[in-house]
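Input: structures, listed below.
Every read-out reported here was derived from the displayed coordinates using simple, explicitly stated rules and does not represent laboratory data. Predicted model only: the values in this text are computed from it and were never measured. Cβ atoms are built from the backbone, for glycine too; each structure is taken alone.
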Structure 1
Amino acid sequence: MKKIDADIQFKPAKRLECFIAESPALIKEAQALRYRVFSKEMGAKLKTEAEGLDYDEVDSYCDHLIVYDNINKKIVGYTRLLSQDQAEHLGQFYSQSEFNLDQVLTLPGRFLEIGRTCVDPDYRGGAVLTTLWSALVQYALEGHFDYLLGCASITPGPSGFAIDAVYRNIDAVNIASASLQVKPSIPVPQALRCTRDESGIPPLLKAYFRFGAVVCGEPYWDKDFNCMDLFVLLPLAQLQERYSKHYMRGYQTGNEIENTAVL
């Protein structure tokens with residue numbers, strides 16, 4: 001057996017990796033994670049419930065970005081990415097099934113839609129989202145996209161959807177101008193609205209805001225997913241410099257960002 005020099009130090013594999021799932025097996029595992037989060041946890045009514053998976057006609061047009069735990073050998077974070085070119089092949093962005101985006105889509109530049117973002121309940125606390133966002137930013141920049149768009153979901157509290165209270169908690173800089181307002185095809189019914197915010201701003205939406213994203217109008221009521229969706233638009237040019245440097249630091253040296261958080 002060949003002797004290994006004791007002075008040679010081997011860098012251990014990172015616990016969390018983020019990459020595009022290419023194999024059908026990994027994509028299916030990601031769809032199973034989506035099912036557990038959206039159906040079992042959120043109570044979504046899925047047409048694919050009997051299979052224990054969450055998938056739809058949009059999936060085959062998307063890239064599936066996963067966060068993989070190399071120790072436990074499982075997918076722990078996910079988002080799907082629909083480019084403008086693929087949306088044209090599909091016929092629309094997924095968001096267009098919920099909102100009229102006519103004003104938004106007149107903006108010059110290329111759009112990338114984010115959807116179905118979720119994190120395994122045992123891995124929530126920041127590290128997985130950080131890993132996911134770093135790879136997402138890299139993907140968007142390498143693809144020369146100008147805008148990220150998508151729907152940020154907020155589940156109801158015991159009393160219902162606190163739309164006005166949620167908006168009071170959103171900084172004015174994160175509210176889109178009148179020229180970028182969208183209209184939901186199904187507004188939240190008055191009977192489901194309440195005044196007290198019992199859910200708060202979800203971590204994912206807070207992450208959007210830290211990047212400089214804006215909410216573009218009233219939410220859509222997604223009956224099947226038991227949530228209200230806010231349409232969110234993020235001009236990539238407005239990524240705050242300190243976050244851009246943080247997320248891109250590892251890639252600029254050819255390596256992924258080191259994740260030192262204890263999971």
Structure 2
Amino acid sequence: MLEPSPDASPNAQLRPGQIRASVILCCGEDKGAFTAALHALGFPAATSAEFRGYTVWTLPNLTVILASIGTGVIEPLLFELLGTRRAERIVLVGTAGRLGAGRLPLGKGFPITEAHLAGTGLDREVPGQPLRPEWPDLAAGPVASIVSSDFYYGFSPPTQPGDYRHRLPCLRRDFERLSASVDLVDMEVGQFYALCRLIPDQPGLRFLAIKGASNGVDNHGEQNTHAPAVLLDCLEKALLALFGVPCFPKG
């Protein structure tokens with residue numbers, strides 16, 4: 001556990017020396033499941049720095065960051081991370097809920113080529129949706145679309161006790177419209193794509209999200225069963241995108 005330092009960023013306690021050009025970012029996942037997936041792909045024994053809800057591992061050619069969930073976490077993290085001016089390529093990985101007709105299999109990750117915002121602090125500020133990654137050499141293969149919201153249960157079927165969504169009529173219409181046309185729902189990808197364009201002073205940052213369904217939105221109970229497989233597959237694809245190999249490179 002870090003002691004707060006005035007030389008580090010205030011929220012995540014990031015120091016420039018921790019940040020490599022390539023970054024893998026994960027939000028809202030169980031630390032045990034995430035680190036198990038890392039080690040399954042050859043992640044070396046590495047000392048982590050922890051502060052608040054942020055854990056940072058620094059390798060010779062890669063920084064890995066595990067953070068908590070939602071806009072309120074990813075906005076200060078990206079501001080402080082990009083403020084070091086060291087990150088050049090960021091891949092966001094993690095689990096999501098499955099929407100629509102359920103065409104995507106559980107346990108597999110997909111590059112997100114379309115992201116929507118619904119119920120976030122950025123909804124009114126970001127035109128031109130869906131938002132897209134900035135990753136010119138994206139490999140050919142299956143892709144997915146996603147909607148990101150700060151309402152974790154906003155896309156779920158009505159549950160007991162109560163369904164608060166009828167008190168949010170405008171958002172409920174967005175939820176219902178997007179639920180019928182989008183593959184996945186999460187709490188970060190749309191904000192990640194938006195902020196990776198808004199924050200940097202100069203263009204050139206490469207960013208991509210790879211997410212997979214750990215559960216259908218009508219069955220939250222199954223998410224912990226499939227989350228380890230999603231994380232493993234997303235991390236493998238992230239390493240392929242960053243380094244051309246499906247495991248942690250040596251050196």
Structure 3
Amino acid sequence: MKKVFGLIGYPVSHSWSANYFSEKFSKENLKNHHYELFPIKDLSLFPNLISSRPNLHGLNVTIPHKENIIPFLHDLDLSAEDIGAVNTIKFIRSNNNLFLKGFNTDVIGFEKSLEYFKIDVPQKVLILGTGGAAKAVEWVLKKKNCHITFLTRSSGKPGQISYDDIKQKSLEDYTLIINTTPLGMYPDTDNLPDLPYHTLSQDHILYDLIYNPEETLFMQQGKKRGCKTLNGLYMLQQQAEAAWSIWISK
């Protein structure tokens with residue numbers, strides 16, 4: 001029987017994962033392996049997907065389900081439990097029983113990207129967004145003992161400030177700014193986070209977890225002011241490789 005892997009989220013039509021894993025299966029001559037996209041807007045449909053596809057062996061999870069998928073799983077690995085977000089599901093089948101375990105490989109991809117791009121994490125970091133990807137980034141950065149501030153639509157919680165707040169201030173103190181929101185992602189490439197970009201300098205690093213387009217407007221604003229900029233493609237590749245390792249492990 002063909003082994004099926006896939007991606008759940010909504011939307012998923014723009015996803016990079018299908019091509020990546022299809023090419024990987026081809027290179028490794030895994031002719032009985034197949035990768036599919038499952039556009040699920042409502043997670044109440046998830047059990048139906050599982051029951052209707054007995055040949056499913058693993059799933060990636062993307063926006064907006066990284067957090068809400070957890071109640072459907074039987075177990076979580078340590079990082080996924082700490083973060084409260086899952087982007088990889090391993091299917092374990094035994095004696096006609098199915099066991100679903102959640103993992104977070106975003107933490108692996110992000111940590112490897114910091115090493116690959118030789119980023120010295122500063123004392124203060126600004127993270128745009130508070131979703132599952134933001135929590136994975138926070139989990140890695142906390143190990144580096146830096147002070148993290150989240151930028152959200154409306155502040156109120158400790159460690160959070162709003163876009164209205166930041167407009168009245170400077171980005172000078174936050175020399176590493178990480179966008180974990182979908183603002184600027186294809187097809188809405190004309191969008192960008194509303195920041196006081198004029199306060200940026202060549203001392204800043206702007207890291208956008210978006211990989212499509214290759215250079216977002218957020219990154220372009222940084223480049224205009226001499227900032228180092230990078231997108232999320234390398235992180236995505238590394239988290240995908242980590243997911244594959246989980247799926248094929250015994």
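Results, tabulated for the structure shown:
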item	result
Of the structures 1, 2, 3, the one that 20 was derived from, the read-out being relative contact order in percent (Cα under 8 Å, 6 or more apart)	1
Value 1.9, calculated as distance in nm of label points 7 Å out along Cα→Cβ at positions 41 and 89, assigned to which of 1, 2, 3	3
For distance in nm of label points 7 Å out along Cα→Cβ at positions 33 and 145 computed as 2.6, the structure of 1, 2, 3 it came from	2
